[in-house]
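**Student:** Scrolling down, you'll hit the structures one after another.
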Structure 1
Amino acid sequence: MDVVISPSILASDFTNLERELGRITTADYAHVDVMDNHFVPNLTLGLPVVERLVQVSPVPIDCHLMIEDPDRWAPGFAEAGAASVTFHAEAVQAPVRLARELRRLGARAGLALRPATPVEPFLDLLDEIDMLLVMTVEPGFGGQSFIDGTLPKIRRARDAVSAAGLDVWVQVDGGISGATIERAAEAGANVFVAGSAVYGADDAAAAIQDLRSLAAGAHRH
């Protein structure tokens, strides 16, 4: 199980996003949180900014859409060139149709779950998606503390993926740091979104390597 590190630019300096993307060239993706101030109580950036980020980023863009009506809006982010587009189970009307459309447009399709949303109703859809995002904090703001109560859900998700013999990534987002990444990896996550743990470090590349090594070590054990 390969370790995938996706630093969140939500923790970066928004006055120079191109420079901030240049700090994470050793990452696998750049995680971009799109919030509409309706699905979550925060407003970040939208499609025009993502289009430009795709053009200047040294790594693929991993879009996490915390928005209402993703059925309408999510395909535009795939058309803009995002390598991965994740929509929320709590907001989508037709998840299979949307996932298939994202894949048709060339993006990986991700399905996100809030901490309190059970994974079981969505296990039959695993072969329609490329990634399941288990939120490890309440979506909307960076810098929150990891919720240990999400670990059993991560484990159930990984067990279901393994039992089905599928290559579906399990992503975790929220409170991921050197102190928490091993627990998430041991539970079965392989894609790790880290904001302040990377962008708050003096050496972002070293922070990325440290996180990668910790997660890989947990997988080996």
Structure 2
Amino acid sequence: MSPSVIPNLRIERELFDTGAPVVLACDEVGRGALAGPVTVGLVLIDPMVRRMPAGLRDSKLMTEPRREAMAPRAASWVRGWALGEASAAEIDEFGIMVCLGLAGARAYAALTTAQEVPLDAPLLLDGNYDWLSPSIEHRARVTTRIKADRDCASVAAASVIAKVHRDGGMRRAHDELPVYGWDENKGYSTPAHFAAIDEHGPCDLHRHTWLHERPAEALALFDLGVG
């Protein structure tokens, strides 16, 4: 486990200082997995946001029990939240970058159905590439930030909510089809996961277009906690 970095609301406060009535924050999980959906978490905070829950961190810097305990606290801390997913079949058909946008647009539609969100509300997106704007009409104020899930409390909350949701789905899938060990690997690349695919073949939850190569770096994704 990497040394924990404590996120804060500095970037969000700077956005509120520009007059923004709300700030959106977004993160994805499951991007590098061999099986299961890619999941996007989206949260909404306003200037009245309280101090973040003690112990909130980027989901990759938390143990599974800590994430499980934190997710409901993070969800109740923000003013609103939503999740969107794109399936393994969609990833095979359209590619991961398009499907990140699809999942993000689904989360955005769900959140804006439940909450009033101005079209020009700023949105913090983890990473250095805006994969979200092309999929959301009129979404113009996306700010990408490398390590936003580590440094920005709102993005950390989105990452935890999304991670716990996706992991829960993979555990339920494991109960129905335990041969792939999804309760442990959550669909990511591990030697045991590949061995199970070799023995039993892939299933509908696998991203079939991802199975023809097994680069060494792919096997390290699970150990590194890449989401």
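Read-outs throughout are calculated quantities, based only on the coordinates presented, and are distinct from any laboratory measurement. Predicted model only: the values in this text are computed from it and were never measured. Cβ atoms are built from the backbone, for glycine too; each structure is taken alone.
**Student:** With relative contact order in percent (Cα under 8 Å, 6 or more apart) as the yardstick, tell me which of 1, 2 scores highest.
**Tutor:** By relative contact order in percent (Cα under 8 Å, 6 or more apart), the leading structure of 1, 2 is 2.
**Student:** For which of the structures 1, 2 does the calculation of distance in nm of label points 7 Å out along Cα→Cβ at positions 93 and 181 return 4.0?
**Tutor:** This value belongs to structure 1.
**Student:** Where does the value 0.98 come from, among 1, 2, when Rg/Rh (Cα atoms, Kirkwood Rh), for residues 101-204 alone is the thing being computed?
**Tutor:** Computed on structure 1.
**Student:** State the single structure among 1, 2 that was used to calculate P(r) over Cα pairs in 5 Å bins from 0, in percent, giving 1, 7, 15, 19, 19, 16, 11, 7, 3, 1, 0, 0.
**Tutor:** Source structure: 2.
**Student:** Thinking of 1, 2, which structure, once helix-only ellipticity at 222 nm (-39500 (n - 2.57) for each DSSP H run of 4 or more, over all residues; to 500) is computed, gives back -13000?
**Tutor:** Label of the originating structure: 2.
**Student:** Matching task: 24.8 is the computed value of mean count of other Cβ atoms within 10 Å over residues 61-68. Pick the structure from 1, 2.
**Tutor:** Matching structure: 1.
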